[in-house]
1. Of the structures 1, 2, report the one carrying the highest value of distance in nm of label points 7 Å out along Cα→Cβ at positions 29 and 141.
2. Work out mean count of other Cβ atoms within 10 Å over residues 77-84 for each of structures 1, 2, then name the structure with the largest result.
3. Taking relative contact order in percent (Cα under 8 Å, 6 or more apart) from the coordinates of each of 1, 2, which one would give 20?
4. Looking at distance in nm of label points 7 Å out along Cα→Cβ at positions 21 and 125, point out which structure of 1, 2 has the largest value.
5. Please state which of the structures 1, 2 yields 41, 33, 30 when Cα extents along the principal axes in Å is computed from it.
6. Work out distance in nm of label points 7 Å out along Cα→Cβ at positions 69 and 93 for each of structures 1, 2, then name the structure with the largest result.
7. Taking FRET efficiency 1/(1 + (r/R0)^6) of positions 13 and 109 (r between Cβ atoms, R0 = 41 Å, to 0.05) as the quantity of interest, name the structure among 1, 2 where it is greatest.
8. Using the calculated result 2.6 for distance in nm of label points 7 Å out along Cα→Cβ at positions 117 and 133, pick out the matching structure from 1, 2.
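Only the coordinates and a few stated rules stand behind these numbers; no lab work does. Because the structure is predicted, anything quoted here is derived from the model rather than measured. Cβ atoms are built from the backbone, for glycine too; each structure is taken alone.
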Structure 1
């Protein structure tokens with residue numbers, strides 16, 4: 001019985017070099033497929049965030065205009081007109097606390113940041129000049145119509161080739 005044990009081959013333990021190389025190659029292939037897909041997912045999330053932030057701002061401006069006789073806030077009153085209480089005249093100076101006659105608003109808790117482009121992370125409003133030319137402000141606002149757009153250059157586009165400033 002002892003002789004039989006000494007002549008039998010030992011049971012190999014561990015992995016061979018070829019098995020390890022194959023596993024590394026498989027992990028590399030999976031990584032090469034997954035990383036670009038995750039990058040596109042992040043880009044799509046930014047595109048969706050622009051759309052959502054614009055919807056928030058546009059809804060707030062529409063509600064402001066409804067409560068102020070169809071008048072939108074001036075560029076000088078932005079963003080305070082959306083963040084603070086106001087009275088029924090569109091020319092009123094926004095105040096921080098609710099008291100008569102300042103019974104309207106606030107319309108948003110915070111001005112959303114622009115999630116894309118050269119002005120990424122900015123919250124301010126610009127109302128004159130070329131859209132996208134001033135990267136210190138996040139949003140381009142037209143007071144007469146209440147139109148708000150992303151303050152991005154025409155060259156800054158989403159995956160579908162649509163300029164963010166046309167959303």
Structure 2
């Protein structure tokens with residue numbers, strides 16, 4: 001059975017390897033530098049990096065993000081504040097198409113709710129058709145569009 005919990009420093013090498021597995025995959029804007037050790041440091045310092053383990057191997061990760069630029073977008077619904085931001089959802093290619101991304105999203109949203117957030121929001125690359133279809137099934141609303149980090153995004157939001 002898979003186990004979900006918060007990452008620790010001892011997980012660093014496996015998380016970095018999981019991130020690197022994503023580089024070059026269709027619709028993935030990540031590269032050899034991002035996300036990297038600096039990103040992992042930031043997430044670990046805030047107890048904001050959630051992982052799924054299959055036995056002793058990390059097969060998925062998601063981060064509870066704090067990004068002023070994303071949080072400052074005008075598209076987010078005022079009545080749904082305070083909100084949390086999710087980012088860097090990654091699933092090992094060997095474990096794809098098993099519902100793991102949905103499980104990770106739900107777990108992270110539950111954590112946000114426990115931390116007093118009223119909604120969740122995140123950005124999805126406009127060309128990431130697979131993710132877009134998944135989020136629509138999950139009941140997320142597209143509340144806007146933006147251009148950040150040299151990419152075009154849809155802005156997704158859901159009340160918790």
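1. On the way: 1: 5.5; 2: 2.4.
Once distance in nm of label points 7 Å out along Cα→Cβ at positions 29 and 141 is tallied for 1, 2, the winner is 1.
2. Values: 1: 20.8; 2: 14.0.
Result for mean count of other Cβ atoms within 10 Å over residues 77-84 over 1, 2: largest is 1.
3. Clearly, the read-out refers to 2.
4. Working: 1: 6.5; 2: 1.8.
By distance in nm of label points 7 Å out along Cα→Cβ at positions 21 and 125, the leading structure of 1, 2 is 1.
5. Working: 1: 105, 38, 22; 2: 41, 33, 30.
Corresponding structure: 2.
6. Details: 1: 2.0; 2: 2.8.
When distance in nm of label points 7 Å out along Cα→Cβ at positions 69 and 93 is computed for each of 1, 2, structure 2 gives the biggest number.
7. Numbers: 1: 0.10; 2: 0.90.
Once FRET efficiency 1/(1 + (r/R0)^6) of positions 13 and 109 (r between Cβ atoms, R0 = 41 Å, to 0.05) is tallied for 1, 2, the winner is 2.
8. Numbers: 1: 1.4; 2: 2.6.
It traces back to 2.
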